[in-house]
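Quick heads-up: structures coming right below.
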Structure 1
Amino acid sequence: MALVVSTLAALGTAPATADPATADPSVDPPQPWHLPLSRYADAPVHASLPTGASARRDGTAVGVSPASGNQETRFLGTGTGFTAGSTVHIAVTRPDGQPYTGSYPQTKTAGSDGSFTWSWIWAAGDPLGTYTYTATDVSGAVVQTTFTIVSGTGPPPAPAGSELMFDAASAPSLATMKAWLASPYRTVGVYVPVAPGTDDRHDKVQSNLTAAWVAEVTAMGWRVLPIYLGVQAPAACQGHNFWHLSDNPATAREQGAAAAAYAAGSVSALGISASIPVFYDMEPYGSGCSAPLQAFFDGWTTGLHAAGLRAGAYGTQITVMKDLAARLGDPAYHEPDAVWVATDSRTTATTGFSAPPDGSFVGQRANQFRLGVTRTYAGVSVNIDESVVNTGLLTGTPPTPQPTVTTSALPAVTATRRVTARWSGTAPPDATLASYDVRTRLGTPRGRLGAWRVKSLPATSNSLAAAVAPGRTWCVGVRAHDSAGRVSAWSAPTCSTRAVDDRTLTAHGWTRQRAAGTLTTSKRRGVALRLKRVHTGHVAVVVRGATRNRLRVTLGGKLLGTTSVTRRSGRHVLWLPVHAVRTGTLVLTATRASAIRVDGVVVVGAAAR
């Protein structure tokens, strides 16, 4: 039995490990099957009675639901009426009256409303019977509750409209699949081949998983659900030794599309039904990476749809599901067709999650309610994860294949007058590429982006060049038409900005110089450069050479940030943090009496208000 907190939160600290991105790209590191959800749980917080707080005795209580269960049950408990912010001491007594010596949090901290939550799960070796849970706070109040664990194992039954599924780190043998027809499961999740250099599966060989295996287990009456476990969250949010996503949303979207293309090939080669979504397994991660994760799943979904397959997303409520839920209803976002929520909840409900909200993905949900349990049927034992799956998820209609187009990212800042956009497209097997629509838009030196202009190009074209004047932003997006009349989605816009020349800035206390172009220089503290009527939220300053000076940058009187020092010669583009778009005068103020040479300002275009 193990007492664990019931609310998952921030990413725990992981041991320092090598990043696969720096390793031999032909070698995929061995991985665990799944990261334990407990690694992302809140640790108990130790606290004492806050200064000025008064102890509380009346109305203190602890409760648990359900009152009894079997070895599969997660007992959920609450404490109420305790002294706000104080430490609550916990003691657990076994059925024989002796103190429980297993691992569990022996203190909890009451919240501002005097409450806390807890949960309990039976562990192998613990005795059956009635346990007593006692809580004591600084007021001296002692309250307790009991719960009973009765004999009995096996997964709970699936509710109407759903069925049970299992997945294992390695696809079981045909003999095991035949023996397990005696089990309550009728769907099996399998880890399909992953692109080399991105493979984060525990078992990268999957010796049993072949097209013949899929055909035979399907003939036995099994459904096969494909799982793709490739690159994981950016390294800044995921400390495990995985291959990692880029933290740049545009690049992450391309990685999602690339993963979808490889997954489509794997599913097709194995002969897995196109009615069942292909699920991307994204293991738990910490905060701060929502934008690249959302972009990745946008690329994953559009890529699979283009291949005529349905897209699924697997992850926890507080990571993948929370990030996907934030984009529900966004017409510019391509959400997956189905979700598979990792909860380890021990219940077979597919609603009531913190994310995604009820009313979304109706009939297209799965709940992984048990992790790492060994089950035995017909004398054959396998360590598995258990899930409940809506039947509609397994019997959906696959989308019509669409043409696809991928646009290479433009350099964010260009120092040259001419910029070239490049792209490539593919058509479904029953058609050929017919043409491309290329849309472009220009931004002014003060950051306002104009309307899109669209032109048609033949299928033989794969590039378009444009002259970009100083201060201008040029953006490009492409879509493809095929011979069957189908049209792809627009590719994600990619933009390149040429810096505003330093001579455009109003200068007081600065000196204009010529040195391979022009420079505006100063050694004085507090002097400023200004550019009026700027409309943006993303700015960079271009400097030449090494400098210890820093420029404090404001827009419309609001601080955007302060530039960093430079230690080498050459041209440096110093980006400031991205902010909400605003309009006003851009002001660059020197913060030190040290030489600095400004070559220009990059004002990234934003749509005009």
Structure 2
Amino acid sequence: MTNKNGNNDSLRNIAIIAHVDHGKTTLVDAMFRQSGLFRKGQQVSERLMDSLDLERERGITIAAKNCSVIWKGVRINIIDTPGHADFGGEVERGLFMADGALLLVDASEGPLPQTRFVLEKALQANLKIIVVINKIDRQDARPAQVLDEIYDLLIELGADEEQLDFPLLYANGKAGVAAAALDEDARDLHLLLDTIVKEVPAPDYTAEGHFQMLVADLSYSDYLGRLAIGKVMNGRVRSKEDLIRIGEDGSRIPLNVSKLQVYEGPFLKETEMAGPGDIVVVSGIDDVHIGDTICTKGALKPLKRISVDEPTVSMRFSANNSPISGREGVYVQSSRIRERLRKEALKNVSIIVEENDDREGFTVKGRGEFQLVILVETMRREGFELCVGRPKVIFRHEKGKKLEPVEHLLVECGEGFTGTVTEKLTRRKGRMLAFSNQENGRIRIEFSIPSRGLIGYRDEFLTDTKGTGIMYSNFSGYEEYRGDFPDRYTGSLVSDRNGEAVAYALSNLEARGRIFIVPGDPVYEGMIIGGHSRENDLFVNPCRTKKLTNMRAAGKDDAVTITAVSPMTLEKAVQFIREDELVEVTPKSIRLRKTVLTAGERKAMIRGA
């Protein structure tokens, strides 16, 4: 029921803040089960919130989703926030719909960069914070030290005394238990759900006010068209009701709600009416933007707008024009790629698609290199065949100065690798901010580094630390351009003809560098078959066979042996290529190539430049 004081006590809206792999999705799964969302004995898959195949494979949240549980008559709307920085550009809009935040921290790793980024936004929004230290069953758990780190982080972010006096719980999301103290015998998550209902304030509203809703997110449905997602600030709305949309320029556009939906568990459920504090999904609006106000004719006053973060990285998309294009893909035409990217821009407001002046490709802008790679991988699995270029950062020019996006980078590695890591990051214009020793013999270092300095570095970092290093980063703002630096110190091994790769030729080329292909793979002129050990490109013949003669010699019939080739992934490919190179992506293969395939045309371009 709704109180006279303007608080809707039947609702709680809470955002979950957690870094990658700190157990957010597993904990929400346990909340679903223990709140009675599913009947007893019902077969339910794990990690319900990770509905995309890529999310399940990589163990991260890519598309933030809202959901709800009902506990003791109160609907708790849970607002997801992505754990990876590249998908965290829209965090402020998600937090706008919340009245509290659940800070979930790993009992071993402690608060990490994305935790810091989202927590800072939550404190600025003055949200009630509930701290949950998760994974207390880990052998290397150190909950006492992690709690101190959380206090240090809150103080550093300027939290006041009330925010520092937060409710604290210890949880094991996998087992579905939570307790107020480490020595308590916890059996379920009831204490967590009770704490949310008790501590998070109910959404307030203006008594007897007309309906007002601020659009905080957008989505798209093939059946319903554009979807507007937001929180009802005042009043009530009914399905099929005539409403007004107030745009950024103050324009008032009439609309009709064709369908009104709310969250029930991880799914959407159609409803006839929604009240103050409800998070609703409204369809029937063709032209709507983030920050628009949707209201009744009796309340034509716009709410304070929220903005969309600008993209920081761009990537060129184009149709595949290689000699072997069209053999593996279902959708190869430029028009199909354009339509798919347009639909992605409707679903994901952090993606901007622009058609290039040459009409032969598209520039796609996003919040980070990883976000764009995930888009390419998704299109690849849908049957698309295309080419993509190297990610580029988006510069700004203000008051005659060139500005570039800068990242806050946290690196954790063994003590023996710190020299190499520090040297390479400094070479990429990184500046060390902090250096600390961990209890387990590892070193944690924080850097401020240009976003372009991280493009192509992650694979190199894993090699330098022998696979034991961990690095996280998040966008911290724009700063003055820090100067040029080389992005790659090696060239490419480029095929000089069409054909099939031969084991004999590849075994002879191994001394020249690292090979990317295996015998039998199709090759063509201009295709990159490996990385050269020197700075220049080397044009090679991967199709050369052993000459057959009637002369015999010792070792003539020895078997050809070649080094095993690790499969080329999309991330590795995008990080490897230079400005004059492309990644050819098909449903079955990932190949590297020169933008201009023939050697004659490349030489002519160099002479013309």
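Readers should treat all values here as calculations from the given coordinates under stated rules, not as data from a laboratory. Just so you know, these numbers come straight off a predicted model, no measurement behind them. Cβ atoms are built from the backbone, for glycine too; each structure is taken alone.
As an exercise: mean count of other Cβ atoms within 10 Å over residues 292-299, calculated from one structure in 1, 2, equals 19.8. Which structure is it? Working through the options, I get structure 2.
I have 0.50 for FRET efficiency 1/(1 + (r/R0)^6) of positions 172 and 196 (r between Cβ atoms, R0 = 25 Å, to 0.05), calculated from one of the structures 1, 2. Which structure is it? The structure behind it is 1. Among the shown structures 1, 2, from which was the value -6500 of helix-only ellipticity at 222 nm (-39500 (n - 2.57) for each DSSP H run of 4 or more, over all residues; to 500) calculated? Only one of 1, 2 returns -6500 for helix-only ellipticity at 222 nm (-39500 (n - 2.57) for each DSSP H run of 4 or more, over all residues; to 500), namely 2.
Comparing distance in nm of label points 7 Å out along Cα→Cβ at positions 140 and 564 across 1, 2, which is largest? Looking at the calculated values, the largest one is 1.
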